[in-house]
Structures are given as structure tokens and as C-alpha cells.
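Structures incoming, each one as C-alpha cells.
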Structure 1
Amino acid sequence: MRILALRLRKMGDIALSLPAVEALRLLFPEAYIHYCAEEPFRSLVEGHPHIDGVSILSPQDGLRASLAKIPSQPWDLIIDFHGGPRSAWLTLFLKGKVKVGYKNRHRSAVYDFKVERSVPGRILHSTESQLNLVRAVGYGGEAPSRLILPPVRQEVDSTVKEGLARFEGTPVAVHIGSGNRFRDWGEDRFTSLLEGMVERGWSPQLLGGREDRERGGKLASLSPGMIGDWTGKLDLSGLYSLIDKCRAFFGADSGPMHIAAATDTPIVALFGPNLPQISGPWRKERVTILERPEPCRPCRQRECSPGDFRCHRTILPEEVLNALEGALLSGKV
């Protein structure tokens, strides 16, 4: 049996689809499972124990170029975990005996099995929603309890280990990025947080993308011997390795938080416009959620109706420090 799983961007969304891929493997243990994703998320799926083959598209690829990168042989089952226009077009033009996707008034005709993305009267986690696509073709088991990622390459692991050895103190991963301004905690809050961490003898290890390099360099200069700046320097495998080697993780609702969920590192997660019941870490143990019960949550992150991002910017650095102290006391398995 040949199965194609489609999940285009982004880091956290792809990570949250992986328990559904595990369910596919449990349902069809002998099947060939092929995963189609976009750059730069190759290392989230390539080498995964439940994935046999990978196609990587560029976000700039048109339909014809995208189709050329996916094996053209007929598929027994195609599951569109993404549900967007591009993945629907791919599903339409790919040869498949059975096609599964989310019910949508504009795209439902593409699929043989149409699944509701949400359930009335119930808040459904993104991973549960994607698992429902697999349940539509016969999976009746429990949701896989942990997120599994491909193993870290040895050379990447060694580089991260050597980099961490340069710093004194207890290493704590701090993701200073956010994905957009609606989830950005603010540089002033990060400054206060890092000062408090250094005072406690902790070694903050700053994580972020290339767009966070300026902020990372500025924050790391607060205490060069204690604060490590990894912004823009790690691929996803390196990110996974670094978080796994730290004693705790702090960050906003974003991709690195979901990478942290695949490790045993305690998580302190900051939630603003999104709800943790929908996009929280796919792990129950050693997870602390910091949030405010604002009436405007959740929002579509187009504009902030109060105008001051109060859903997360009213969470103080001292609250994060207290939560991290508890996380460090809880320890790693």
C-alpha cells in the first residue's frame, strides 16, 4: 500500500501532524508512507521512523513544479493534512484511489472523505483534528501520546555540545522569536528575564531565526559569559539537539515550543492570541502554560482590538522566572 501525506508549512503545524503519521503506521504497518512538506522543514520529516520517503517543495514552486517533485505513481491513499488551496490543488491532480481532507465549501469536491476540522461545542487540539483524518479511513486507537522527531545527526549533536560547554551555569533554552508581532513578548521583557536568569546562575541559550539575530546579539551582550546566542545559526536538527540538552525551555506559542515537546525538557510556554487547548505542546508532563483570560482570545492576529497586546504582555518576567524555577525543580526524566 502506498500512502501520501501532504502538510505544507509551518514548523509547528508539521510537528503537530506527526502523531497522525504514527497513527497511519499503526493502521497500515506494512505501507509505504511518503510525506510532502516545504523547505526549510526537511529535517522534521526526513529520517522519521514512520516515514519512508520525503518530497520537499519550495514555497515558490508553482503547481507544475510541485507535482514534478512528488512521485507520479498512483497512490492508494492521499491525506491532505494541510487543507489549504495549494495542497488541495496537489491532491486534485495527483493520482489516488482514496483522497481524504477537511470539509470546506471551496475544496470539498477534491476529497472522497470529507472531515470536519472542528467539532461544535468542543475545543479540538490541532493534532486531534489531524488524527480525525486518519480515523476517517479506519484508525480506532488512542492518540499517540508523544511527538516523535527524526534522530539528531551526530555531527550536529557534537557541535551543539561543544557550543554549550563554553558557558557557565544551568542551560535554559529561551526562544526570543515569535512568528509575528501579535505573539512578540517584547525586548524589554526579555531583557529583564535574562537579567533575572543570570542572577540565579542560569545560562540562557537564545533561540530564533535569522530575523532575530539583531535582538539576539543585543540580549547576549548583557552577559557574554553566561548568555549564548544561537539565533539564525541552527537548523531544525540543531534546534532539537540544543533544547534536548537544556534543563528547561521558555518560549511563545511557536514552532520551537513544539520541538521542545518532543524532548524531555520541561516547558514554560507563553500563550497570547492562540489557545493552548488548540495549539499547545503535544505533551502533558512538565508543561507550564502562562496566559491571561482576556475576552478577545483567541483572535485572528490581524489587529489587536485593545491595542496593547495585553493577552501576553501583561505576563511579567517575574512570573516566568517563578515558572522556570518550578520547571527546573521538576527535572528531566
Structure 2
Amino acid sequence: MSKPLIDADIKKAATLPSSYYTDSSLFLKFFQSMNQTWQVIGHENEFHSTVHPLIHLEDVFQQPLIRTNFENKTSILSNVCTHRGMILCQQSLDQKTIQCPYHGRTFHLNGDLKHMPGFEEVENFPTPSDDLPTFNHHVWNGIEFTSMDSLVPFETWIKPMAERMQWWGQQPSLKHDSTRDRQWDIKANWMLYVDNYLEGFHIPYVHPELNDALSNEAYLTECFEGGVLQIGLAKEGDVCFDIPEGHIDAGKRIAAYYWWMFPNLMFNFYPWGLSLNMVMPIDVEKTRILFRSYVQHPHLLELGAG
């Protein structure tokens, strides 16, 4: 029986071998599986047009996608025309159909082909392959997700966070604050960013303000299938969550919940709302970090751990 790569006993465990961070073939093997992962589209209240290209997901899916909404039905479609491979939509549009700028092939907002000029007498046309491919779409507390070919059902993947944060979803609706959006391109393997997120030893030295906001009593870490939860406790008198009675965390002065959801999403819950990190692998030595903020209680911004 082969020895496990990482010992289950944290006292004996070691960092992954360096090849996992530097080997292009290992990176490519992982990258090709990204289509099977769940990724964040955005929050439903930040989309104001019927057609919206999801440019930020092209890095991980290697497939241009669009989000459409018509009569309260949201669809995630391929953004590539089924005729000659032209990109259909370069910017947000408010219209009831999608028309290819190359030959005028037109689609309904659910992806079905509507019309193709010059094909009026073509036999056995259209076929299902002429429609735009559609992809998974799920919503949790207003946050939308998609996957090209999910390996794990959405309900299974989101369950640990959804159950623990059920009370949080009953609070006021989130509002995307685009002034807080950030993007960083870093020259490092994507897993190094995840490693940094999952260890708290650097906090006193790299994040002194966060360290001052957290209690010295404990920094809790819980591992589960498909992710890790870290909990920071607030100092006496500092801003913290008001957690309802009967909840597993009731009575705790929780300043923040930090959820890492495999493989590349980080949900940071604060009393003011939610910040989201999307860690987008570009190549073995390059990573793009997308940072988004969704605010519930603006008066609590800049207070506490957030």
C-alpha cells in the first residue's frame, strides 16, 4: 500500500512537493479539469441587461459564455455562433434576441436558433446542433454559479457553507459595490495563493490591522470534503455577527467566516457583507485574482475584521 502524499496527522504533514507548483504538465492536467468545477457568475442584482458576456470566466473555462435573462428566466449560453465560430456578444446588450455580427444568424435568449438568412430552402435545418449550447446555472442567496460539466452536484458542493450560513441568507439583500472591485495578476502558481489563504501564521506580520481586530482566544479551522472554514473571533466590544439562538455558533463573537471552496473560490463573510476572491489559474506561473464586494450594511464597512 502506497504512502499518502500528505500525512493526515497535521503534526506529521508537510507541504506538497515543489513539482506541484512548478510542473507544467501537472498544471495542465489540473487546468483541463476546471470545466468540471463550480464558478461564480456574479450576484443577480448586478446584471441590468438581458445579455451579458461573462468575460471573467474565459480564463478558467476556455470557453466564451454569456448570461441571458428573459421573462425572469436566466440562461448560461455559449458566446460562439454555431455557424462559423464568431463571437456573438462583446458587451452587455438589452435586447430580446442575439444576432451574430458575421452572417446574421439569430438566436432566442434561451439559445434556440431563430433565423438564418439565406437558409430558407435548406433541408433538415435547423437541428439541435444549430442551437447555442447551454450550461448549468444555480443560485445561492442571490449569488449565481455555473459549471461547464460539473463533477460534483451543486447542492453537494455548496452544502457545508449553505447549512452553516443559512441564517445569514435571511439578512438584507447584497448589493455589489463596484468601487471596491480589484484585479491582481501575480507571478505565482495559483496554489500558492490558496496556501496563503489557508494558513494564519502570517496574519500578525502581513495583516497587522486584521490581527488587531481578532481575539487572541482562538482562530478556528474546520476541514470538510471540498473545502475549509476558518473562523476569526472578535475582541470584546468589537463588531461581530448577531447569530440567532439555536445555531451552532450562537453566543460566539464571530468577526468573520472565511470559506475556501474547492478549488479556487474564497467567500469572506463579515458583519457588513461578503467579499469574494476568485483565484483564476492562467498558467503554471501566473494567476489572476478577482476581488468583489457585496454589501449588506454599509455603516459597518471598515469596522472589525473586514
Structure 3
Amino acid sequence: MGSKHKTEERIFKQVYDTDLFFNYEHKDKPDFWINTSLEYKFGVEITELFENESSARLEKIDTYTEELLDSKKFRHKTDKKEIILDSIKILDKKGNYILETEAIVREIPCLNTYIDHLINCVSKKSRKSLEYNSNLNYNNLIINDHINSLSLIDKNKLSEYLFTDKFKQCLLNCSFEEVFLITEIKNEKNYFPLKRILYLYHIYFFQNIINRLHKSGENLSEEYYYSFLKEFLEYNGFLNLKLKNKKDKFELIYGMTGYHLFNNSVQLTLYEEININKFHENHIQKKYITKKVEKIINEEKSKFSFSCGLGEKIEQK
């Protein structure tokens, strides 16, 4: 197995517990093909996010840092511009001078620049996914982040930092069922299911709209609540939503996941596509997003905050 395949395998196993699968294959277009049952396959594409090609070379070539510091030997002409060598002073904890040495100095990009990198990465991979094997039921994307612009944020407030209108639209429009971001926050590596977080962000935001429209304790029918929620999500760009109604118990399905709300929490059910295709919408279609509701949505946007709690710590093996 080559170094590229080893890296992809390591990244893949940081997100997926391979013991849960019948089997998986390390292939191409996409990188992994996973069997969860005899009838059901999905794919996973692995990509690494660097600020530029110089940063990628610096990280991937084991001896490059030593070459630069010892002999200022640049591997590529663009590296002279992108990689900064400078003298730094090393101090002890009390601020006393210890020594001066040469180091590679890196400025971490601001959040807006970082989000632009993410958008370019997801969009590029989404376009390339048209070449993937058509026998796969769906595909997920794992982004291994080497830029680390999120390193100092509160991980439970990821959505407040990351979900600009432009990035939301990128996630909604991409071809991947889920986009996982592996990144380091406060010296701890985590992975985040970005599309699921975006979906839950809107579900909890919807509850604020309901609270504005109805008195506390008012009894709302499940059909009204879920039909309104479905229209609200579609209004915000979510596509291919299905509403499951079984004996007046409703569940909203987005992608391969069913969401049932109760007691201010969300219950998740994972489905296979062969089961989802059996669901039919048997609720009354109405128009809930009126001008009054649009006004409330715009008013609540600036006030709403969402603590996602969906970052999974990656244990270093």
C-alpha cells in the first residue's frame, strides 16, 4: 500500500468504524466503497485541505522543513513566495530570553478566507463526483483540514463561525449525502458532520418561529408541525425531504436520516435507501410561509444561536 493510500485509510478510519460494515474496498472514484448489506453500497471520497500547494509540500515531504532550515533549499519556485523563513526569539515562561533561531513562520488565514477554501474544496469534489461509480447508493466526503483556522473557537458554536449564507448554499447544492470536516480545535482533533449540523440548526431555528406564532403550551397537531417544518426547510434550500406518517406519528426524512422531535430534543433514525423509497407523502400540502412568517424569520435570524454538540473527538491510535 502506497503512502497516499495509507493516508486515505487513516483518515477514513478516523470517521468510520469499519467493524460495522460487511466489508469495504479501497478503490477509486470514490476512494472507498462500503457494503452495509447485500443490497446496499455507498462511497466515501477523501480529500485534504491545504492553504496552497506550498503548504501541502511542506507537510507531505518529511525532510522539507529540515532542508529549508539547513540550506534554504526550496522545492518549487512558488515556495519562495509562500513559505516564510524568519528569525524568532524563544523565551521561557517568565519571558526571559533563551535563544534566537530560524523558523518557518505561518500566518493562519482569517475565517472568511478559510470558508472560501472550504467552498472551493466541496464544489470541486462535487463536480468530480459525476465520474463516480453509478452503482453506489450515495457518496460522502471527508475533508481533512490542515489550515486550522478554527483552532481557537468553541466547538459547540461551530455553526456560528462557519455557516455563512454562501457556505450553507454550497453544502445544500453539493452532491454528497454528508460532508465530514476533520479539524483541530483547542489541541483536540474532532470530526463534524456539516450537513447534519446545518439541518439541525434550521430545525431548532424553526422552533423559535413556532414560539413566536403560538402561545406556550398550545396544542399543535403533528401534521401541522411537521408539514410547516418541511415547508420551512424547503424555503431554506433543503431538497428531497420526505414526510413519514405512520398512525399520525410523523418523521421528517432528509437524506438517509429520519428526524423525530419531542421534548425539545431530536431523535435520529438511520435508514437505507431501499427502505426510504417505500415512504409516501400522505399529508395535506399547505402554504405556511406567509409574509408575516417571513418577517419573523428575518427578525429571529440576528438573535438565534445554536450549540451543535455534534463534534466527535478523534482518539489518536
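Only the coordinates and a few stated rules stand behind these numbers; no lab work does. Because the structure is predicted, anything quoted here is derived from the model rather than measured. Cβ atoms are built from the backbone, for glycine too; each structure is taken alone.
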For 36 (percent of Cα pairs over 32 Å apart, calculated) the corresponding structure among 1, 2, 3: 2
Compare mean count of other Cβ atoms within 10 Å over residues 193-200 across structures 1, 2, 3 and report the one with the greatest value. 3
